[in-house]
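Structures follow.
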Structure 1
Amino acid sequence: MTKQLSFSKFENEIMPDFRDQINRAESAEDVKKFFAYATKELLNNIFAGKVPLEYGDISLDPAGGAQQFKVTDRLFGFKEFSEIWNNSDLRHVTGRLAQTAANRYKHMEKHPEKTNAKIRM
């Protein structure tokens, strides 16, 4: 029996700031940007420099169906990342962050007048 790793601790550490940033986003593009920063921070906390990370390695894809994020092929080229991704809850943690961001993104896309009102304030 293999051991399942859990990274929900790291999720809980970044979630309050992530939600705050998402709620203060001024545009749908800001939501995408905050998601990319949050996932990079999450991965930095998990891999602690073992995997060289770049902005946008995991990006929000609100139209992506059930999985509302994309992971670059570059990341899967790192053995450490692939092993963790396939043998832990990292995919689910990332999915929960993506769901939060995608909901906010879709809301902002449907109500651009709220975005414009925020910018004018």
Structure 2
Amino acid sequence: MSGMNIQTIDQKLAARAYTEVSKRVKSQDAKEYKTFAKQFPALIHTCGLCQAVVFAQSKKGDASSHVLDDFVQILEPQNTTDHFVSTTRSLSMLDYTVLSRRAMRAAEWLKRQADALIEGD
């Protein structure tokens, strides 16, 4: 077993979130990014994954759309935001439920990393 590097899902999500949020720390919209990143898990929980994603996507060029792009890279690094959004709309109820649970974990890590890495409230 020596030499094997086995990571939990949370470790992978945390590392990806750190990587994505680190890119935003010095951006002009860092504070707005942090604000929306902190709200995003609650938005998913209250409105549902599909509605939260479409809302963030509608804010093209805004900090919200940057949060969405980073969120997708944390959750499914091989996916593009547009593909993720269109795929999310067409999932079966079971697949949508499973994805929603995974999405909540990814959104929580995004929130935690944004809170830790970006200064200000």
Structure 3
Amino acid sequence: MSFAIKRLDHVQLAAPRDTEDEARQFFSDVLGFIEIEKPDELKKRGGVWFEFGDSQLHIGVEEPFSPAKKAHPAFEVTDLEALMTQLDQHHVSYQHDDKLPGAKRIYTTDPFGNRLEILEWL
């Protein structure tokens, strides 16, 4: 094979039209992601982009919208307890899961119902 996949560049989650402010509030204010500028040609499609570490999360408009209930991104954190406190302060619910050996993890949803996994490797 003459090619190699280098890394995951971004993950895209779907959202309903005109929900960019809700996405900003959750992904920036609650999770601490940094909003990045979308290319001018793509701005007219709606949605909003974020970065964290060396990865990106794109929130794209999908019509009709249906949240991802099983498929999900998994975000690794350095202090899951601190993140859970942050989620509690913002009244964001989550479920503990102890089925992955060597990790503490929770599941939550974004404001649009998309499933998110958040974990800390021990």
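Rule-based calculations on the coordinates, nothing more; no lab input. These numbers come from a predicted model, not from an experiment.
Structure notes:
- Of the structures 1, 2, 3, the one that -21000 was derived from, the read-out being helix-only ellipticity at 222 nm (-39500 (n - 2.57) for each DSSP H run of 4 or more, over all residues; to 500): 1
- Label whose coordinates, when relative contact order in percent (Cα under 8 Å, 6 or more apart) is calculated, return 26 (choices 1, 2, 3): 3
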